[in-house]
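Structures follow.
Nothing in this text is a laboratory measurement; each read-out follows from the coordinates by a stated rule. This one's a predicted model, so the numbers in the text were calculated from it and none came from an experiment. Cβ atoms are built from the backbone, for glycine too; each structure is taken alone.
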Structure P
Amino acid sequence: MKRVRYQPCKFCKLQVRTTQKKCPFCHKYLYDFIKEGVNFDRNKEIVRLKKNGSTLRQLSDDFNISQERVRVIYNDFKDR
């Protein structure tokens, strides 16, 4: 029988298995490299512009992605 290892989540501080990618309690990614892929700079720029008052429609047209995708990116990255 394998020994299960746990680590605290960086966000909610609850214990989660080390093999999990997302915390089952707060649903945030446990490892930065998962979110810091090819579009990491684009995502940071989207969050910056959204915080400065740009609308979902403006951002989706500028970055050629859907408004729903802009909303998801903003919600995932706004705490960073």
Structure Q
Amino acid sequence: MTPRAKLGTAAARDLVARLGDRLPLLVEVRFPGCGTSSDWYVCSTDEQWQELLARFPSGRTLVVKSVNDLNQAGWDVLET
């Protein structure tokens, strides 16, 4: 996995913009410390991607990969 970026930072803004250019996205939302399994989403539009980013409160981890790049190693990680 690639280094984590905290939402609201310049690194996260750059990552979000770059990912928005690589739609559709497969997104795993992790809930650290909650003892629950991850939720999975496919964002086919920029609107869906932006809504997903706004949906989760702090303390969540979003692990993101372009559907077109699933055969390549490495996922992008955003911390909310």
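The table below gives the values:
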{"quantity": "Structure (P, Q) behind the derived value 13.9 of mean count of other Cβ atoms within 10 Å over residues 22-29", "calculated": "P"}
{"quantity": "Which entry (P, Q) yields the derived value 1.35 for Cα Rg over 2.2 N^0.38 Å", "calculated": "P"}
{"quantity": "Given -8000 for helix-only ellipticity at 222 nm (-39500 (n - 2.57) for each DSSP H run of 4 or more, over all residues; to 500), calculated: source structure among P, Q", "calculated": "Q"}
{"quantity": "Structure (P, Q) behind the derived value 41 of relative contact order in percent (Cα under 8 Å, 6 or more apart)", "calculated": "Q"}
{"quantity": "Distance in nm of label points 7 Å out along Cα→Cβ at positions 6 and 30 derived as 1.8 - corresponding label from P, Q", "calculated": "Q"}
{"quantity": "Label whose coordinates, when mean count of other Cβ atoms within 10 Å over residues 14-21 is calculated, return 11.5 (choices P, Q)", "calculated": "P"}
